[in-house]
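Next up: the structures, one after another.
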Structure I
Amino acid sequence: MGLKNIERRAFVRAFVGACIAAGSLSAGAQQRSIVMASTTSTEQSGLFSHLLPAFKAARNIDVKVVALGTGQALDMGRRGDADVLFVHDQVAEEKFVAEGFGLKRMPVMYNDFVVVGPKDDPAGVKGKDVAEALRKLSTGNASFISRGDKSGTHAAELRFWKAVGIDTPAAKVPGYKECGCGMGPALNIASSTNAYALTDRGTWLNFRNRGDLVILVEGDTRLFNQYGVIVVNPAKHPHTQTEQAQAFADWVVSSEGQSAIAAYKIGGEQLFFPDAKP
């Protein structure tokens, strides 16, 4: 959904609200839907196709997802173009709430990041140490595809580079390439060029165009990947659907929502793990 569509939808909301106030429509006729800005990983992993129908059945509220990098999703929240955020950059999320744009950050689920690359592993990165893997990639000519889109995955990747003393990998790593794209497209580029990439495990498990790529680095505690949900603060944006957005946030951390997250599997493998035991 483009920004123009979001703006048009905001106008429709305002118009419907005005009609209700004027008595032209009953409150029961008001559309029950919210806009959720989220990450490409939650959408491209297939989670929302599993999760949102369960929420709709439970609360009769439609959720329209705008899948972006976490940084862009947070910007949507700052502008009031979304009602709720479902993202994965805890530092940025906490800053968003501290600045008054969100009501509260609630942890929802987690999985992990992995480094994928060609199965013959020309850079020799295979193992459990993500820092050592990036150090090896920084000294050779092997290609590394970065999302470069200010997403939660991109933010994590930059933290990992910084841990090995590289603050600007685009300028200092010979094979580093930024695509400015979502996780799925980044993996497609990596697959077609036999390059390395950092990805969340959920998207990887749902990714079919793997070519010669395999998981090479996993199991490092630094690869932990936490997701949170935040309702946009109506004090900043009174037009947002706070009650319905809060209904989603409360449901996704409830035993019902957490059980739905735990039940999502591909090939028998669980993609996300709820923060609360279902």
Structure II
Amino acid sequence: MLRKIIQIEEEKCDGCGECVPNCAEGALQIIDGKVRLISDLFCDGLGACIGHCPQNAITVIEREAEPYDEKQVMEYIVKGGSNVIKAHLHHLKEHREFDLLTQALDYLNDNGIENPLLKELDDIKKPEACGCPGSREMSFNEHEDENVLEENGKKISHLRQWPVQLHLVSPNAGFFKNADLLLAADCVPIAYPDFHKDFLQGKSIAIACPKLDSNKQVYLQKLVQMISDAKINSITVVIMQVPCCSGLIQLAMQAVEQAERIIPVKVVVVGIHGEILQEEVV
């Protein structure tokens, strides 16, 4: 996938090693007298090491790279002990990478490893994006009868969770466990009048814009986790007919390729006038 990652200019690097302890993910090592990026999987692309290179040999570029993997980073980090874990958690917190911080804390908890920042991070064990109370995780029951109308004639909502935006949801949220996922471009509910009844009923949802949203690497990581860990049963991708929307299909397919399980992916394309133009399992 195309993402931000560090680049080391070998001719400038003198092997001083000052950048190595400042990489909170352990992605840098001195090998044969030069600093090397040991794995794309370990580099988060935030560039915390850059300011610690006296030769200015490190820059951040955008290139095709394997997605950053917080689980693999934690497997490496914990070998360094409490202080290394603490530095990594601080790094994620300072850069407001709350999704990755949640994954790191979950890893410690799942493996019975003490959290060295327990008191400091107690209030963000389940971080809310940007500290917003409106992103607090909630589950609620949708109405079972799609034909029931309220007294004012409006259809019943089939939404059974909050939040819904892919950056805000936790891939380990209870409403994703063994669920069918509706992955929808955020313009679709506006264009398609029966979105709740025809698409959302009985499903958990995540909405995203493949053109305007930033850090799609996090989107990919979350989808992989939903498949591998939350064990979602299927993904229905609903997009608009505009070309940029196809990026959402690509994310879903990449996630299925990288996950530990194979699940079906259905694609529905909606026209700008609200009609279904295409419907197929890919």
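Where a number appears in this text, it was derived from the coordinates with a stated rule and is not lab data. A quick note: this is a predicted structure, and the numbers were derived from the prediction, not measured. Cβ atoms are built from the backbone, for glycine too; each structure is taken alone.
Some points to look at:
- Top of I, II by Cα Rg over 2.2 N^0.38 Å, largest first: II
- Test item: relative contact order in percent (Cα under 8 Å, 6 or more apart) calculated as 27, pick one of I, II: I
- Source structure of the calculated read-out (distance in nm of label points 7 Å out along Cα→Cβ at positions 36 and 140, 4.0) within I, II: I.
- Label whose coordinates, when mean projected area of the Cα convex hull in nm², for residues 188-251 alone is calculated, return 7.3 (choices I, II): I
- Highest-scoring label, criterion being FRET efficiency 1/(1 + (r/R0)^6) of positions 44 and 180 (r between Cβ atoms, R0 = 25 Å, to 0.05), among I, II: I
- Parent structure of the calculated result -7000, given that helix-only ellipticity at 222 nm (-39500 (n - 2.57) for each DSSP H run of 4 or more, over all residues; to 500) is the read-out and I, II the choices: II
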